[in-house]
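Colleague: Down below are the structures I want you to see.
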Structure 1
Amino acid sequence: MIKNKKISKSFIGFLVASFFIWLLITLSKEYTAIISYPVQYNNIPQDKLLQKEPTKEIDVIVKSSGFNIIKSRFSNYPIILNAKNLNRKTSSKYYFLTKNQKNNIQSQLYSGVELQQVILDTIYLEIGSLISKKVPLKPNLDINYHIGYDVLETVKINPDTILISGPEAQINKISKIDLELLKLNDVKSDFEKQVKIVLPENANNLKVKLKTATISGKVEKFTEGTLDIRFKIINLPKEIELTTLNNTVEVVFVVGLSNFNKVDKNSFEVICDYHISKENNLSYLLPKIVTKPSFIKSIKVVPSKIDFLIQK
């Protein structure tokens, strides 16, 4: 039994040695193979940018020993392609022939690896000018106020615009930049929150200096008020005399408590345009508020129609 074990171990050792000898002989032979390399581009003019992601990988036919081919297959280093001398196809589309970069590619391969052919004969690049422009920031708000409370003025964004830079074709398509959703519940006091700037999808070449913006609002308790306001009839021909049941309307308004005492009868002007009633064959006038304070939150006129009689 001991003798058999020694023979078995020797035999296994012989097989292992034979395999490695065969492997060395096999890998020492010369082969032709296709290898894929990641690519990068250099020497693009400084005032230009790639507008779309170009070819990321090229397949090349090489000739070398099995050792070098295996080593090349497991290499992750990129082939650098020179984008200095390009041919123009359209205003933004350029190309170069890979056969003109053969020496450049060969110099980046492992020693002993001979480049036979680049399978992709033409590589296209979409290149545009680097431009900048200001675009507004658009808020995304979901704010619920406590009953009786509301924002006193328009919600403010700081900054309200942002300078963006990038490829001309991409920048020209952007008219605004969105902000991340701001969600607030049961708000009854002033707020100020920082939110992230959300760049458009596929905006890898887009450059911005800011990452956040501040959204703020002044919140106040609101109350309702009413005033009787005398209305004025306009566009009434001199030969026509109208009689209405009343000369005033009730203006119902909602305003913040801090501005309530600023509102009086002189704050509003209400008119009724006879020409509109005549053109639409109406037997009534339509009161319209043409002057009101900017800080009024909401407003309505009661009644919304005023009957009239024409005296002959």
Structure 2
Amino acid sequence: MSSEKPRVLQFGRLMPWLEQQLADRYDVVLLAQQPDPKAYLAEHGGEFVAAVTSAAIGIDNAGIDAMPALKVISSFGVGLDKIDVEYAGRRGIAVGYTPDVLNDCVADTAFTLLLDVARRASEADRFVRRGAWPNDKFPLATRVSGKKLGIVGLGRIGRTIARRASGFDMEVRYHNRRPAEGVAYGYEASLVDLARWADFLVIAAAGGAESRNLVSAEVLDALGPKGFLVNIARGTVVDEPVLVQYLREKRIAGAGLDVFVDEPHVPEALFELDNVVLLPHVASATHETRQAMAELVLENLHTFFSEGRPRVAAMA
């Protein structure tokens, strides 16, 4: 690396610690602080060799085109649905991201939601807080141990969720586009068949155009009135209006949701329902995991400038 600091354009705010580290190591401009970000990008985009963003914000192809000298994108997060990795690759731009370091916390959140919605923990908390216990009896919940867990997407996070299930003596099957290598879990080529088999269906599939509305009315019909849905992947993987309808009509037993189609906007119809647990996209939001993600964002940039590729590069 030359003594001159590489110019880095930052898309969106990041952790204060990460922003400080970036500022110490690089010549960083925060696009959001510009009076007219679009005009700034059009006028100055050619000055930047690197971009830093997050999975929630990404960088679209127009942004990539506005940066003709761009060589590397370092993204805070594991989702790549807002970065066209294939398009970046054709431009000769490397894309770094932060998988693996968040697997445990996301899997923990999946089971938090699964246990909460099945055992009605949040609903029971509300029951106690509103003073209903002295005058009423809380309804029965659903057992988790020994049940059947279907996982949609047996990637890094999906496999970690499957390992968590062993502690609850659950039988695990999964659905991918193709069978995963080196796993003993049962494979279902049909998502509908997996949903029909499962007591709990956990979505851990990647977002993007290919998986949009993958969990459709047909899948939810197969899951049925005793089945539960948990989504810690992307809101777009589920047909959200259909899910809202099925929860309102109790055509599935319940859902635990950390992600939504139009975040941070959640369908208001869900607010009045006791058979759904709602989280504000916090599956990886622990001090430990966010610090590890921030460090990997930095490492991806450092490794690119010193060795020519991010330490963890996304592949198209």
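Colleague: Could you figure out which one of 1, 2 the value 13 for relative contact order in percent (Cα under 8 Å, 6 or more apart) was computed from?
Modeller: 1
Colleague: Suppose helix-only ellipticity at 222 nm (-39500 (n - 2.57) for each DSSP H run of 4 or more, over all residues; to 500) works out to -4500; of 1, 2, which structure was it derived from?
Modeller: Matching structure: 1.
Colleague: Determine which structure produced the value 20, 25, 23, 17, 10, 4, 1, 0 for P(r) over Cα pairs in 20 Å bins from 0, in percent, calculated from the coordinates; the candidates are 1, 2.
Modeller: The read-out was computed on structure 1.
Colleague: Looking at distance in nm of label points 7 Å out along Cα→Cβ at positions 228 and 268, point out which structure of 1, 2 has the largest value.
Modeller: Going through 1, 2 one by one, distance in nm of label points 7 Å out along Cα→Cβ at positions 228 and 268 peaks for structure 2.
Colleague: To which of 1, 2 does the computed value 69, 36, 30 (Cα extents along the principal axes in Å, for residues 68-219 alone) belong?
Modeller: 2
Colleague: Another question, then. So if we calculate mean count of other Cβ atoms within 10 Å over residues 92-99 for every structure here (1, 2), which label has the highest result?
Modeller: 2
A short reminder: the numbers here are calculations on the coordinates, not readings from a lab. Small disclaimer: the values here were computed from a predicted structure and weren't measured. Cβ atoms are built from the backbone, for glycine too; each structure is taken alone.
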